[in-house]
Each structure stands twice: as structure tokens, then as C-alpha cells.
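K.L.:
Before anything else, here is the set of structures, which you'll find just below.
Any read-out appearing in this document is the output of simple, stated calculations on the displayed coordinates, not a laboratory observation. Note that the coordinates shown come from a computational prediction; the quantities given were computed from them, not determined experimentally. Cβ atoms are built from the backbone, for glycine too; each structure is taken alone.
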Structure P
Amino acid sequence: ALPEAPLGPSGKSYYKPGSFIVFDGVSTIYAVKAKYGEVFAFDVNAGQWLNTNFRPFPEAGMLGKKKKVKDGAGGVWWNNGMFCLKGGNTCEFWHFDPRLPEPWTELDTIPQLGATAKKKRVKNGGGITGMGNGIFFVLKGNKTYEFWCYKSPESGPGVEEKPKPPILPEQLTLKIYPNPAKDRLHVQLPPTSTDKTLITVYDVTGRTRLQFTTQNSRFTINCPNWAPGSYIVRAQTGTVQTTAKIIIH
């Protein structure tokens, strides 16, 4: 058996949901204790915990609200540091560099509004992984299907997708199922030449029921409280657009 994880300043031996560990790819494992945000380092070669005094995971992010590391938190290592989700029903995303006296830097937050058109934050079920080149993939969890990609500014050239030829009007199609539907619609778009597609849903009176932009070719629209009847879904990519009729029971 290995030595038990340190108590830390909190004096608490247990690690609650949201605690996570990250390997630096060389010889050190970093452990983050949920709720308290304490960070510890384990030397794999020596088989022991190091005597470190890292600054804990900050409670207050750029929004000024104090939030603790909780369920949905996670981390991945790249380029001398950890990239971490705070979880705990926040969208906070942080970078930890153990070489610095002030190791924590807050990065762009994970967007609250996804394809479901509902504001959701990272919570239980959230997770993060990376490709080892500064590109990270995030599951938001929190009873959503949202899947996000983050590209570090330090990831360098070659990580962006190659430009695609302009999409032709006949190439922009909408596949929606099930149709008729009751409380959920799955939408599939073809690959497009731009980063964003504007999705708008109208009712029979022409009133906008839902509108959002997406970079995903597949997404889900939740509609459990929509009135039964016919609706029009419009997808617009650049100057090209197409529509489809849906029926809600």
C-alpha cells in the first residue's frame, strides 16, 4: 500500500466527490482535495508525498462569487501545468503551474448556454481530457449532453481545422428525429464551411420560440413544455439557409 494522502491545513483526511488526481507525465502526481481546494504532490519514483505548500484552488473566480471545488471537477496535464474544471455548479476553468509562487490563473469560462438553450454549469457527470497538444475536451455533465472543446492560446499553429470550401445551398440539409416528437428533438447538420450555424425555431404565428448558434453538426433541442402543434426549424450558415417542419405532440 502507498502512503495515505496528506491531511493538509484543513486537517480532514477524507476526499469528497470532486477530488481528482493528475499525472505530469514525468514523475509527479498532483492531488486536489474537493471542498478545501488543497493541492498535494506525490513523487512516483520515491513513493512518497512531497513537502509542498501550494496555494489552494481559489474560491473566487472572475465573477466574484466564492465557489468550492466539488462534483464535476477534474484536471488534465499539459505544458508544465494542470488545466482544471472547478465543478460545483460553476463554469470556472483554471490553470495551475506548480513552478510559480501564485500558481493559479483563471481562463475563459465554459459557456453556460449550449445547444439545449438552457443555462447549465459544470456539475456531477462533468469531466475533462486532452490530446496533449493544448486542445481539451469537456463534458459539462449536470444532466446535459453538452460537449465542448477548448484550445489553449499556447497550443501553437496547426491545431485549427483547415478551411473548408464554401457550402452550397443544396448541401445544407436538416435531419430532425423523431418527428413528430414529444419532449426532445435530435438535429443533424452537414459539415459546414463556417464555425457557427444559427438555429431558429418559429411557431405557426411566426413568433420565435428558440434561437441559438452552434458549432456542432449534431445536437439536441429539449421541448418538454412546448405547446402541441407545428413549428418551423431554420438553419442558417453564412448566407445559406434551409428550413424543416416539425410537429410536437
Structure Q
Amino acid sequence: MINTRHQKILDIVREHVTIPTQKLADMLYVSSATIRRDIAYLDSRGLIKRSHGFVTSIYSTQTEFTNFLRVQKQVPEKKKIAEKCFEFLKNDCTYFLDSSTTVSYIIPYFSKLKGLTIITNGLDTAQQLSALTQFNLFLTCGSISYSTNSTIGSDTVDYINKFNSHIFLFSCNAISVEGGITETNYEQMRTKTAMLKKSKTTILVADHTKFGKLASFKTCDFSDIDILITDKAPTKNFIKASEENNVKLVIAD
């Protein structure tokens, strides 16, 4: 389990990119043995990299290309989902938007609305939205994740907690009835969980390739979703779970 000291380590390493292990111990006022155990644990979870007395953040320019690849995946499906999602967007509301590429395909539809306040942690998302001047736009502060072109970390979560939202619009890495809505990235999970907790309605947009899968970090339970929009009808167990948990399942066909 990630504790408070673990989170401080992640924040410090992300800020420095690479930092000596002993310096990290000194900054946190812990022993060398303690910091080695913490680093070993975080490394085993894929949250940092350790080597020869140094700790390195996993958020480096080496992973920047992955975001470019994600934008190009399942494009027809994402466009269908975006068009269907517009039916659930409303005027005079506050929205949280995550940094997912699926949500990015919905952005053009916001030009048809008015009286909006939008808060996002996505750099690309904010740039796209900045061309639309008819509403208030907020970009969360925090450290930069190059793999997702977004802000992340404790500062991001603290900033999110300053707002209340009518609608949280987001995607995910995996959806499971038993395991819930999950992410491969711990920091993305933290950000999305914070947005969800501060929102009245949650709309999950995810193509069919996300169903029946489980990633490492849980954003929320399946029952926490109000509306789930996808491009193909899922298996019977998802349909049954949607009915039992009052999740409105919408197929964009």
C-alpha cells in the first residue's frame, strides 16, 4: 500500500528526475535502510527506477512517444463515442475533464454549449479548449507527466479539491465488473479519483478494447459510474452489472 512517505518520495523524485538515494533519505529524515526498503517497494510497483545509488522518475522524455501512439489508436471508435457523448452534455455546468485521448475527441462538441466552467489536467486538452472562448477554463497545477501530457502529483490533487463539478468526463485503461475502473499509472489514478469525488455525475467513455481487463491502480468501483458510453455492446456480465448498479450503459452505434 502507498503510504504518505511513499507519496513524498514520488513527488521529490518527479521534481528532480534523478536523485541520489542518500540525498532522498536526508530530505525525508529517515535512515538508509528505510529509504532502501521504500525505494525497493516503489520500484517493484513500477513507480520509480533505481540503479547504483540513484533513483529516477519513470516520467521522462523517453515515454513521450506513447501519448502520440495513443492518439492514433481506435480513432473511429473514439469518434463514435464522442458524438454520442454530446447528447449528455449540458449548458451552464462545471466539468472535470481528464487527459485521455478519448475525451479529446469530445472537445469540439463543447463549442455548441455555453456557460461552462472546465477544469482539466490535460495539457493537450487545455490547448484545444483554449480556442473556445465562451467559457472559463482552468488547467490544474502540478508536475508534468510526459507520457500523458498532463499535470500530476499532490499539487494537482490539492488544486482539484478547490472545485465542485456537475460532470466528470473521463476514460480509463481497463474496466472490470469485479476490479472496477483501473489505470496502469498511479498518478493518473490519483487525479481521476480526486475529480470523481468532487463531481455530481460521472461519465466514463471507453471503447470495447478496455472491457474485461484489469490494471494495477483502482480509480473507483464499477458502481461509482453513472453513465458508461462505449462503441460496442459488452458481454452479458457487464450488461447485468450495469442494470444491478444503476449504471446507464450507452452504445454508440
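K.L.:
Taking FRET efficiency 1/(1 + (r/R0)^6) of positions 43 and 187 (r between Cβ atoms, R0 = 30 Å, to 0.05) as the criterion, which structure among P, Q has the greatest value?
P.N.:
Working: P: 0.05; Q: 1.00.
Largest value of FRET efficiency 1/(1 + (r/R0)^6) of positions 43 and 187 (r between Cβ atoms, R0 = 30 Å, to 0.05): Q.
K.L.:
To continue, here is another question. Assuming -10500 is helix-only ellipticity at 222 nm (-39500 (n - 2.57) for each DSSP H run of 4 or more, over all residues; to 500) as calculated from a single structure, say which of P, Q it is. Working shown, then result.
P.N.:
Details: P: 0; Q: -10500.
The read-out was computed on structure Q.
K.L.:
Tell me which structure, out of P, Q, gives 29, 21, 10 once semi-axes √(5λ) of the Cα gyration tensor in Å, for residues 83-178 alone is calculated. Provide the component values of the computation, followed by the final result.
P.N.:
Values: P: 29, 21, 10; Q: 20, 17, 13.
This figure was derived from P.
K.L.:
Once relative contact order in percent (Cα under 8 Å, 6 or more apart) is calculated for all of P, Q, which comes out largest?
P.N.:
On the way: P: 11; Q: 15.
Checked P, Q; max of relative contact order in percent (Cα under 8 Å, 6 or more apart) sits with Q.
K.L.:
Taking FRET efficiency 1/(1 + (r/R0)^6) of positions 27 and 211 (r between Cβ atoms, R0 = 41 Å, to 0.05) as the criterion, which structure among P, Q has the greatest value?
P.N.:
Structure Q comes out on top.
K.L.:
From P, Q, which structure was log10 I(q)/I(0) by the Debye sum over Cα atoms at q = 0.08, 0.17 Å⁻¹ = -0.42, -1.20 calculated on? The partial results should precede the final answer.
P.N.:
Numbers: P: -0.42, -1.20; Q: -0.33, -1.28.
Structure P accounts for this read-out.
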